[in-house]
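What follows is a set of structures for review.
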Structure I
């Protein structure tokens, strides 16, 4: 072996030492006898649990015909490689924690947090967004968010969505809120349910009634249509417009308002395609349906019209109810009286009318 040999890559000095012993037909005990070192020391060097000191390097060089620098360089490069590996593993663990806390890629895409190559900056952005001091903390919300002890993707996405909602509505100035005033204003609010363009008046009316309102699109894996909760003494109603149709807008809105009017407290994160089977959701559903369409009139219309519901018949009934025909069609489709692919021209989109209230 050349006295000037240097390692091209980080290899455990113990592996090289074992090869040298094998080439000479020596055992670890033989080398211990030669160097007057305990056999355990030689074994620990070969296993990599004990580092080669300058003194040991000189002894190995004398026994094996190498330079002391050869063993020192092997040891140094090996330990540096271990340190780099440990640092990389530490960074992976840090990133894993961030992606457990929130759907990072989607938050960056939505520009809710800034994109950066720096892990330190990413941690800072996530912590600021979630309102925590370090990634090891569990986010706390102003709202009483029902939470799990395990951070799963759907739950983490809901948490992030709630935090965004909280940030948006906490900046809103709203009027004085009284529950009886909101309850009495429902008929006035529903006057905007006749013409699609009148949807644009709904947010400001709610703000004036002391109700926070915003549209925050849902995050992947959440499948939310809306939410209702209290922020301090003021209720919050948030929609996602997951289904960008006038019928879904009005039913989602009235369902969330029903939670408030019915005196339901807590946080309601609603997927209206798959509502929890409990009394409060059922009550909110019933209120929303009855507010939007008179139940007795609807039953009479269905009996007189089925099985064929023409566009003209739906439009005429909608006019009699002072509702947009898309609201009537949506109800009929939900009850499987009209196929979902029929008359979709009546299901006008509402996003363009509410662009000032959408917080992407």
Structure II
């Protein structure tokens, strides 16, 4: 889960822009950061231009419906990718092309609205602070995320009853992706020898989140982050992205660009699963690099427990102390405010003597 702060503090000064423009006022709001570039070599961004492309492990979930040997082989593929990559992609995942297509269509319509409308969008009855853009705490360009998003609790869309086409398709998508998430975490737990009802009891649809992302083209600075490097603060994330590309991840200490596959959903392990599995499964640092020409869309589903859920590994000796999800989120938000970035799991390591 990407943790960001409400952007109301951005707008303490009036911002002049085309009233019909859908793009947030990045250049005006962060003018001081761009002005500081003059005559300064940007070494921090040089690494972004030389990133090698990779294809994530591709897993056909239809194998789970075949004979025992195919089913067991598929489960092992899922566990192996989660250990070695922290990322994989799935096909035959049970979410129809029709639902994915409708979801994208409604998402694009939402983001095409003028920026000033999105900041005060009332039609969807989302909770306050759902619309986010940029990085309020950024002190340098390396910390700026060139993107906008609606970060929505599923409690805001469940039971929408079809009154709004976007809310309705978000609910359909979320219910389907929630079932997929439950299936995957149960497989990963089973592959560790854990047959537990923990995830079914704690990760209810009402405790999970959807994040609709748009990455506007960024012409003014090459290799700008669409989202700065981070790990997700959930159990697993399911991502539906378009064909533009821009997602990058760390493997074996190097950054790789993920080759887009529109037929697949991307799955990645989050911090909570890394802690729960005692580092068996890896929550991997990833980022998005903005495109200088094309906008990019994605929708992410964050599989989260309730805030009072305690994360504790059954594997001994434990690497991390036990903590609640609420405590974890609070620590992440505090660190982002103070340091401009998340610290995450290292905060919860058990001290060894």
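Where a number appears in this text, it was derived from the coordinates with a stated rule and is not lab data. The structure presented is a predicted model; accordingly, all values stated were derived computationally and were not measured. Cβ atoms are built from the backbone, for glycine too; each structure is taken alone.
Things to note:
- Each of I, II could give distance in nm of label points 7 Å out along Cα→Cβ at positions 203 and 259, but the derived value 2.8 comes from II.
- Per volume of the Cα convex hull per residue in Å³, for residues 35-154 alone, the highest-valued of structures I, II: II
- Taking distance in nm of label points 7 Å out along Cα→Cβ at positions 51 and 299 as the criterion, the highest value among I, II goes to I.
- Of the structures I, II, the one that -16500 was derived from, the read-out being helix-only ellipticity at 222 nm (-39500 (n - 2.57) for each DSSP H run of 4 or more, over all residues; to 500): I
- Value 8, 33, 34, 16, 7, 1, 0, calculated as P(r) over Cα pairs in 10 Å bins from 0, in percent, for residues 131-322 alone, assigned to which of I, II: I
- Source structure (of I, II) for relative contact order in percent (Cα under 8 Å, 6 or more apart), computed value 20: II
- FRET efficiency 1/(1 + (r/R0)^6) of positions 99 and 243 (r between Cβ atoms, R0 = 25 Å, to 0.05) - highest-scoring structure of I, II: II
- With Cα Rg over 2.2 N^0.38 Å, for residues 267-306 alone derived as 1.47, matching label from I, II: I
- Structure (I, II) behind the derived value 34.1, 107 of Rg and Dmax of the Cα atoms in Å: I
- Label whose coordinates, when P(r) over Cα pairs in 10 Å bins from 0, in percent, for residues 179-218 alone is calculated, return 27, 52, 20, 0 (choices I, II): I
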